[in-house]
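Below: a set of structures, written as structure tokens.
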Structure 1
């Protein structure tokens, strides 16, 4: 022998390393879960904004094509409407908006000073948050 004493054997050190690695992995997975939850909520909010934009664009374009009956495209109904088909189309549009957006949405369209203003509101992720989308277009 060379006169050296053998080093003491470290028992359980690998088990401790594995437990620490698992704890770090668990915290990482928890953070990813929170990130995924926020991502889904933001994606849903973005979809609601896209829906509101598409609905407003649809009503404005319909009114611009049929601008002789522009009074038929106001919500709530205001003034005389010579076309019952246009009035029914506008009422159906309002019903689709109310069905597509969360909470208690509202949809209004007003014509004043040769401009049409479409305003759509709905509740955000918290019922205390109200989202509003307003589009204004000139009547040609």
Structure 2
């Protein structure tokens, strides 16, 4: 048996990753969750945060910033479906700050419950993106 699995990370607007990996670590509602080759079949919610991918043995970990969604593992194939996904170098600090300020202003205004929840999610994404811009890559 090989020690890798097929991984595809899909966002609403793009395919972020499509290839083999030996490990995937992602944020779940109750903490970090790790998947390795031949993990039991599972479907897990993923929360906003950073996913860590180890593409192959001996390779360095790579990170991506994702929004909410879910991860499915079946027959050594992992599918990650999220509402947003970016590599850290794709995230511009100014853009994240602007999005956070817009969302905060929308929270201050009288809005529907749905608009309120959308604004809160936007702020959470912006905070994750801003925090990732300050980190050095994993080794």
Source structure (of 1, 2) for distance in nm of label points 7 Å out along Cα→Cβ at positions 45 and 77, computed value 3.8: 1
Value 18, calculated as relative contact order in percent (Cα under 8 Å, 6 or more apart), assigned to which of 1, 2: 1
One of 1, 2 was used to calculate volume of the Cα convex hull per residue in Å³, giving 182; which? 1
Given a value of -18500 for helix-only ellipticity at 222 nm (-39500 (n - 2.57) for each DSSP H run of 4 or more, over all residues; to 500), calculated from one of 1, 2, which structure does it belong to? 1
Can you spot which of 1, 2 the value 3.5 was calculated from, given it is distance in nm of label points 7 Å out along Cα→Cβ at positions 37 and 125? 2
If you rank structures 1, 2 by distance in nm of label points 7 Å out along Cα→Cβ at positions 29 and 53, the highest one is 1
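Each value in this text was obtained by applying a stated rule to the coordinates, not by laboratory testing. If you're wondering where the values come from, they're calculated on a predicted model, not measured in any experiment. Cβ atoms are built from the backbone, for glycine too; each structure is taken alone.
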